[in-house]
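Following are the structures in question.
Coordinate-derived values only; no laboratory data. Note that the structure is a prediction, hence the values are computed from the model and not measured. Cβ atoms are built from the backbone, for glycine too; each structure is taken alone.
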Structure 1
Amino acid sequence: MADAVAVKERDIELLEETARLGAVLRSEVARRIVGQDAVVEGLLLALLANGHALLVGVPGLAKTLLVSTLAEVLEASFSRIQFTPDLMPTDITGTEVIEEDRSTGRRVFRFVQGPVFANIVLADEINRTPPKTQAALLQAMQEKIVTAGGETHRLPSPFFVLATQNPIEQEGTYPLPEAQLDRFMFELRIGYPTRAEEEQVAMQTTGEALAPVRAVASGEQLLEMQGLVRRVPVAPSVASFAVRMARATRPDAEEASVDVRRFVAWGAGPRASQFLVLGAKARAALRGEPVPSRDDVRAVAPWVLTHRIVPGFEAEAEGVSALDVIRALVEESRSWS
């Protein structure tokens, strides 16, 4: 009984520490990144929930700088992979090389780790490489391991893939397969800054050097907070709400709205329900709250669901996007009992 009380007290301390660190992390990132508060929050939630994120935005919106800055403030190893049409799977995972022992003359294979062996991996313009190479990330993202030459190599922990896509230029690109899109917990869309923010960017980035940032959290602290998120309790009614939200995106489900039946060809799978609950728990923990609410589920729903639904022909004909459908669904959910 005493041990259970001690664990509970430790979790309360961790909740307070998570909220404090969340505020400090935002503050440090803001020294370099102007605005984009929602995107920064989405990245922090994905990290706390041990998920991967897809950043979608036009060039020049500091996607790469945001990810590298986040790695700095988390004191995490960082690698950047520029995806190109000629990139090979072994360029990501690593390869085996033959080495000769000079004393014996014997030749042996040695595995040379690729850039995927880092805490935070930036997959830049992931849709510019063929599916064969894109698939090299699948095992790493799902199982946190890499298999090469019949041997399994475990990736460092924590491990996150943060990928970027340019939504405008589609010539010479390879859209991510649905199976790989489903591995990303969130799709975060980065928009243009406001005029005031852009003026601040112009002043801040044309000086001698970038603003310095300091490491405020370690990998061990992040792993501890991830464990806390898993232990955060969720009320059955909130979990049921999250499942209903995911099921409501499926046009053949009884929970589907008129708009979903009309505009959606394929809805989100069961992984969406899991990520809605995990995202809500992470959002509650980031605020220092002991339990998530329906509002937490609604807040993360566009990030979780948008890239998991496939709009139908009628949606394309009328210019209705997946995000439009999800936003309407979130508003409709406010009237659910």
Structure 2
Amino acid sequence: MKFQLAINLERMDESLDMREVARHTLEMVQMADQGGFSIAWAAEHHALEMTIAPNPFSILTWWAANTDRIRLGPAVAVAAYWHPIKLAGEAAFFDLISGGRLELGIGSGAYQREFDRMQPGLKQSDAWRHMQEMLPVVQKLWAGDYEHNGEFWSFPKATSVPKPLQKNVPIWIAARAPITYDYAVKNGCNIMSWPLTRDMSEAETYMGRMDEAMKNNPGAKRPVMAMMRHTAVYDRKADWMVPVRAAQRQLSQFENLFKNMGDVENGFPKSIPFDQLGNRAEYDPEMLSRNLMFGTPDEVIAKLKTYEALGVDEFIYYASLGLGLKEQKRSMELFCKHVIPAFG
């Protein structure tokens, strides 16, 4: 099993200095670079303090200049917010200046709130169509001159300038729905999936969807399957509630965005009280501790072994859960020192 890092510049409230957050995020990526992680991912989000990522390629360029070997990519570039020529050029330029370290993650986007501002009139549930049109266009622009007349974009003959340094840039698709698994398999894309806070049955469902897509596309190459979980490793079992409390706070803001409740002040989503959530069982402390990648090094290793047995190829360590910066650093230290070597 290989390991990837997903991390955001993240502020849960105004008490954290933005400069400290930026410094911390870079240091976490540098620790991952030295500690054996294969990829670090930067998100794309807009006008939200809990996920500060207005242009993932700016973040990736910053990381590339301060790391040595870790591969880097957006997870994900939201197709509907880009023009294909611009996305092709930005991605290729990053591949060039990073020495061929680009992994391109592309997807549909998460929050209706962002679509209402970035692409007014587009429903988040329909945005997969933009992603499926965008990806082959980007690849054709990387190959040379190409003219496009599609449903969402049309342009006369153009090409990507520059071209990627790599001949075959690895492509990753964020997938939950069966149609997206099928698209990924058909088009030779790797898959990143996120069971949120749900139990292992959700992970099993995603693996089943990939298996079904493979059956529907005989002869296709099996994608690399990566699965993401909020992750926090701690020294003592008695500390188990520390990441749980942080996750509860962050997830209560996430619920606001996910359900488009609209209560966001100066970039900070209001936390939704748990007694107002129809799915409040998903935020039970013991459930969160069990389902998320929380635990001592030995406990985390045991959890990861279940994913490995399920057929998950790579695990995405999602570091951004509102945890204190000191606790995030300690978690990364423990993961690199004790967990990764158990899968060497």
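Brief remarks on what is shown
- Answer label among 1, 2 for the case where Rg and Dmax of the Cα atoms in Å, for residues 70-173 alone, calculated from the coordinates, equals 15.8, 57: 1
- If Rg/Rh (Cα atoms, Kirkwood Rh) is computed and equals 0.95, the structure in 1, 2: 2
- Highest-scoring entry among 1, 2, by distance in nm of label points 7 Å out along Cα→Cβ at positions 78 and 310, is 1.
- Origin of the value 0.80, where FRET efficiency 1/(1 + (r/R0)^6) of positions 150 and 182 (r between Cβ atoms, R0 = 25 Å, to 0.05) was derived from one of 1, 2: 2
- Largest in distance in nm of label points 7 Å out along Cα→Cβ at positions 14 and 286 among the labelled structures 1, 2 is structure 2.
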